[in-house]
Structure I
Amino acid sequence: MLSIYAIDHIVLRVSSLERMTRFYCEVLGCVKEREVEDIGLVQLRAGASLIDLVSVDGELGKPGGIAPGHEGRNLDHFCLTVSGVSEQELCAYLISQSIDCSGMSTRYGARGFGRSLYLNDPEGNTVELKLTV
């Protein structure tokens, strides 16, 4: 039987690699680790995991059909654990980035209950930010 350790990576099909890379790096603090332009792939380091961005027009993204939008999405949401910051500091930072912080609530996840909120990236994907316990 398999024993899952952690999420290794997620893959988001995106319309704008540049805009999405900027959001995940500049707003959420990911680091661009690798880019393979000829297949439309940018890999971002998110702690011990990766967020892969693939262009809907690229070799990897084309088989998925049209870009996500109002008629459909890539996924419901994914959750990133945030450490080294208090709830107040996180909210102040997000507000400085024009992101609403009113949805902070206690939710259950892989590490048990904790405070988190949902936000949308520039292409409408829902990202949950959860504070470490």
Structure II
Amino acid sequence: MQAVFSRGAPEPVGPYSQAIEHQGVVYLSGQIPLDPGGKGIVGDGIEEQTERVLENLRAVLLAAGSDFDGLLRVGVYLTDISEFPRFNAVYERVLGGARPARSTVQVGALPLGARVEIDAIAAVSSD
């Protein structure tokens, strides 16, 4: 078991790792739209926040030896489910052809007032 860390994603805001890799699988902690440079939440709208969350996830995936094509499962947490179509348009564009299993739920609130959080499980490349 090994912790994964990327400077391209924000440091954890609590006592957890950005991800843990174990036996070729990486388990990614939830990412919110935090700027990796420590400037707080990025954007007010769901589109900009979704883009930042996916950039954060990708940075951690790359540090673990994976990418969006290695995603097995994604969990999406939205504070307003009515924003799902706008979230989904960004998600589809950024992930390209990747189609991991996914669940999406509405939650009452997210850390630091974020509108979206995403966690994931991915396969690590065997290259």
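Quick note: the coordinates plus some simple rules give every number you see, no bench work behind them. Treat the numbers as computed from the prediction; the structure is a model and nothing was measured. Cβ atoms are built from the backbone, for glycine too; each structure is taken alone.
Please state which of the structures I, II yields 15.0 when mean count of other Cβ atoms within 10 Å over residues 25-32 is computed from it. Answer for the origin of the read-out: I.
Out of I, II, which structure matches -8000 when helix-only ellipticity at 222 nm (-39500 (n - 2.57) for each DSSP H run of 4 or more, over all residues; to 500) is calculated? The value was obtained from structure II. Taking distance in nm of label points 7 Å out along Cα→Cβ at positions 73 and 97 as the criterion, the largest value within structures I, II is that of II.
With relative contact order in percent (Cα under 8 Å, 6 or more apart) computed over the structures I, II, the top value is the one for II, the highest of the group.
Taking distance in nm of label points 7 Å out along Cα→Cβ at positions 33 and 49 as the criterion, the largest value within structures I, II is that of I.
As an exercise: semi-axes √(5λ) of the Cα gyration tensor in Å, calculated from one structure in I, II, equals 25, 18, 15. Which structure is it? Structure of origin is I.
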